[in-house]
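K.L.:
Quick heads-up: structures coming right below.
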Structure I
Amino acid sequence: MHLYDWQKKCLNAWEKNGRRGIVHVVTGAGKTVLALEAIRRMREQFPDLAVKIVVPTIPLAYQWKSALLRDTRAGAATPGFFGGGRRDDPNNRVMVYIVNSARIALSAHIRRELSLGHRVLLICDECHHYASLQNRRIFDFLTPEIVSGDMYACMGLSATPFQTENDGILTQALGPEIFQYSFEEAVREEILSPFSVCEVSTSFSAEESAEYGRLTVEISSLLKKLYQAHPGLEKLEKLRFLRTVSKLAHEAEMNPEDPAAAFLLKTYQRKEISVLASSRVQCGLALLEQLRPMDRIIFFCERITQADEMARLIRRRFGNICVLYHSGLTKEARERNMLLFREKSVRVLVSCRCLDEGIDVPDANIGIVLSGSAVERQHIQRMGRLIRRAEGKDAACLYHISIGEAAEDSAFLPGLNPTEKFSLRYYPAEKDFSNDLYEYISLNLLDSAKAHGLTGAALGELRACLTEGMIRADCLLPEVILRKSIQTAAATHEKNYWRSMLKVHREFAVQKSASV
């Protein structure tokens, strides 16, 4: 098994910490391989080791099964399953548990292994899921004696930061954070594809704007009543404020006359107007129209109704190029549609939240977030669907559509280097996009070309390339990839396009230097 340098360092840190700890590593960088190597090392030393792997979803469980079967040194001939309708013999040396079933059985299984004198290695994948009141029951087996002994080893894996007050449960059960590996490090070391983020701002329709404004006034009034009735609320940060208001609303049995319950209801109604704003779908269709025919595209939606509408409109305008993937479909339909996308029978996958974690689609290079929450964890997971390396894939881009007038957080992955961000404004009435800086650079390049004698068809070709490039945001790609694209381009227009993007890329660098 080939290990990256980060994996070697991480394993050393894990072993120095008594084979316990939490690892925060960007999706696609090799967390599963890291865990397989940890299993292999321990199985070499302790042949009777009992390996327990906990995952949040059925698709992720099957991915673990495939990984274990491929790497026979780490796994067993037939890793056992517990969950999703299966209850294999827990005496199997390697078991994969789905957390909903692990809550009721895992602790008993681990206690039995320890009572027989067998060492246990517990691997919690996407471990940020296991801090909730129900899911933390998987750690009920822990006692002070087990924690202080050496028969229990564990590894928590997550691509996203901890964000709740319950996350201390994880460090108690799995150990402290022992290693971090970021997007920037993985891209710099060429483990992940280079990527860019394009923030696309659009607007409400007149009707949506009026309704949104009306609800905002009502929410403001209810907020004043809440502060008067519960003065301490005003001092709470956003997450604790919402939890406290939710608790008050449930204590009032969600009576719509109660200010807390009314506040939650109106806030939800206002969010629905934003999430389901008609211009989001229009913008998504306009982007799809201008992306390349060879692009492999995933749409991320927040609601099933929106995903269904998006897929219907794509098929009506572009033909049978897309499939759906969401929890409203049967398991068989989801598997069939995912297979069609992976086999490239279609090039567009329209999904909801069930695609956020645990599904590998490495050759997808474009993501369009039609709607989503402001939770950083969701943003990171969605980016992770796109940035895995694949044959023929040089880079990835994620478009994030937001409503400019809405009270939502449009800051996307705030840790990114500014050169990896690009902003567009979409005008629904005109069905057009704009970016002031890009347009300024384009005009300068056109003026320079005219000054150097470019006229007629040649000037028109340059203008066409620059217009095409504004939507695709290829000018953000590293220069080495732009140069490679020029060299490998087969058609004249394609070669001209990449030459134009290299010029824009350099001008962006000049503008950035001038603004520092």
Structure II
Amino acid sequence: MVKSRFLWLIVGLLFYFNTQITAQVSYQRLVNAQSDHNNWLTYSGTYSGHRFSPLSDINTETVKQLVPKWVYQVKIPGIVETTPIVVDGVMYLTEPPSNVTALDAETGRTLWRWTRPMPDDLIIIGFPRVNRGVAVLDDRVYVATLDGYLVALDASSGDVRWETHVADNALAHSLTLAPLAIDGKVVVGISGGEAGIRGFIDAYDAETGELAWRTWTIPKPGEPGAETWGGSSSMHGAGATWLTGSYDPELDLLYWGIGNPGPDWNGDVRPGDNLYTSGIMALEGKTGKMRWHFQATPHDTHDWDSNQIPVLVDADWEGQPRKLLLNANRNAFYYVLDRETGEFLHGTPYAKQTWAEGLNATGRPITIPGMEPSYEGTLVWPSLQGATNWFSPSYSPLNRTFYVSVREMSAIYYKTDVEYEEGRPYMGGGEQRLDGDDAQGWVYALDALTGKKQWEFRLHSPPWSGVLSTAGNLVFGASNEGNFFALDATSGEALWSFYFGAGARTNPMSFKQKGDQYVVFSGGNSVYVFGLAN
């Protein structure tokens, strides 16, 4: 009897120590994430935004053996757009509306769960109740919430370390992005552009939650750039920063996509280019000081924000090594910029568009007259959801190819009169998108330096999910109809698929646990983890 009890004590202690979470993700570990093949440490995998896995056990030969290993169902039904973080055998993910769960990455067993109660009078204008993931730094997990808070959780227990109020939800501010952790700071952006907020990017002290710096995306009257707005219109000019940026540790520069100006479809009340909306800002990580900006769509009246993930690549450009930034923009143009200076190097359409003849030498669009929204309605490609949207592209450093999910779809844009009212929709019009046979979905493979299409894979409808490329020469993606698939990264040939029969609105990722590679994707209200059949 004593021996039996002793044996069970030993078994219990072994179980206890084998399930303790000892996450220690230093800043240096995040800097070197591209060499950490087993884990997925940031929203995009690395600071560079590549969403590329260097794992190759799952490849063009073995992918046919891919099967579900475990499935996790979220506890509150909703739209699941999270990209899980995996650290040393533990998976951290967000669930609707702003909850965090830690799972055993090998089995899916719940280790802890943190629930964020939402107020009954929560204000959400212009976007769904979503959360796209967490950030990790040292022994903490960071989550941004729909009600306007940034919260630091203990990685081992889920206990709250600190909580900071970022912005007032009563004024329609909200947070839907995955934070980005850099050296001693956690960086977040804000949602709420369709309510006429004034956008910003914040950095908070990772230890205390104190505000380190705030950079406004729109100048107020009297500041540089205010001349690109009419009167005091910039004070409600939107410029939301609702998706995670990228970071160059060597340059200490953050690259953040900026949302559309407000009101969305009536530009009469905001004459001018409306800086710094619908573009990219490069900010110093230590201070938040803007180093440069590039505006893809001046005076945007079609809701083509530039929140798409900036992809950072080092490559030769015209015979000289350059630090580049690649961006497949919502406005249907593909851009190559110098990420040290913001200089425009190259741009070309990558999807159907009818609003611009092209780009001039500085990257400014040469607009076609008569394509603005009107009271009667104006047909334009692309629709307000854009040629692509929030879902991530992927860059493979092995073949220097840029992969992107593409929406080819038009809309009739309408303009209406509008006045700003605090905490209310501030849109100035709307659109009637044209579905059916004219709406198409694709995965495109583009030459990273030229934007030239190398291959295309057609989908049944315009997609809402991103792609992942891997060292196994694969590209993973999904269709709206619930088909998760793997393509040959060189040819675009379909090699494998799994039908989960539910909407797909997320980005794939991959990790390795105890020698086995896994691929993760969310469908409907479930998170699927795939591995090779034993």
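Read-outs: derived from the displayed coordinates by stated rules, not from any lab. None of the values given here were measured: they were computed from a predicted structure. Cβ atoms are built from the backbone, for glycine too; each structure is taken alone.
K.L.:
Comparing distance in nm of label points 7 Å out along Cα→Cβ at positions 96 and 184 across I, II, which is largest? Can you show the working numbers first?
P.N.:
On the way: I: 3.5; II: 4.0.
Structure II gives the largest value of distance in nm of label points 7 Å out along Cα→Cβ at positions 96 and 184 among I, II.
K.L.:
Starting from the value 4.1: which structure in I, II was distance in nm of label points 7 Å out along Cα→Cβ at positions 240 and 424 calculated from? Walk me through the intermediate numbers first.
P.N.:
Details: I: 4.1; II: 1.9.
The read-out was computed on structure I.
K.L.:
Here's something else I'd like to know. For which of I, II does distance in nm of label points 7 Å out along Cα→Cβ at positions 432 and 448, calculated from the coordinates, equal 2.5? Kindly include the intermediate steps, with their values, before the conclusion.
P.N.:
Details: I: 2.5; II: 4.4.
Value 2.5 for distance in nm of label points 7 Å out along Cα→Cβ at positions 432 and 448 corresponds to I out of I, II.
K.L.:
Which one of I, II has helix-only ellipticity at 222 nm (-39500 (n - 2.57) for each DSSP H run of 4 or more, over all residues; to 500), as calculated from the coordinates, equal to -1000? Each step should come with its number before you reach the end.
P.N.:
Numbers: I: -15500; II: -1000.
Checking each candidate, the match is II.
K.L.:
When Rg and Dmax of the Cα atoms in Å is computed for each of I, II, which one produces 25.6, 85? Provide the component values of the computation, followed by the final result.
P.N.:
Numbers: I: 25.6, 85; II: 22.6, 89.
Comparing all candidates, it corresponds to I.
K.L.:
Name the one structure among I, II that mean count of other Cβ atoms within 10 Å over residues 328-335 of 13.5 was derived from. Mind showing how you got there, number by number?
P.N.:
Details: I: 13.5; II: 25.9.
Only one of I, II returns 13.5 for mean count of other Cβ atoms within 10 Å over residues 328-335, namely I.
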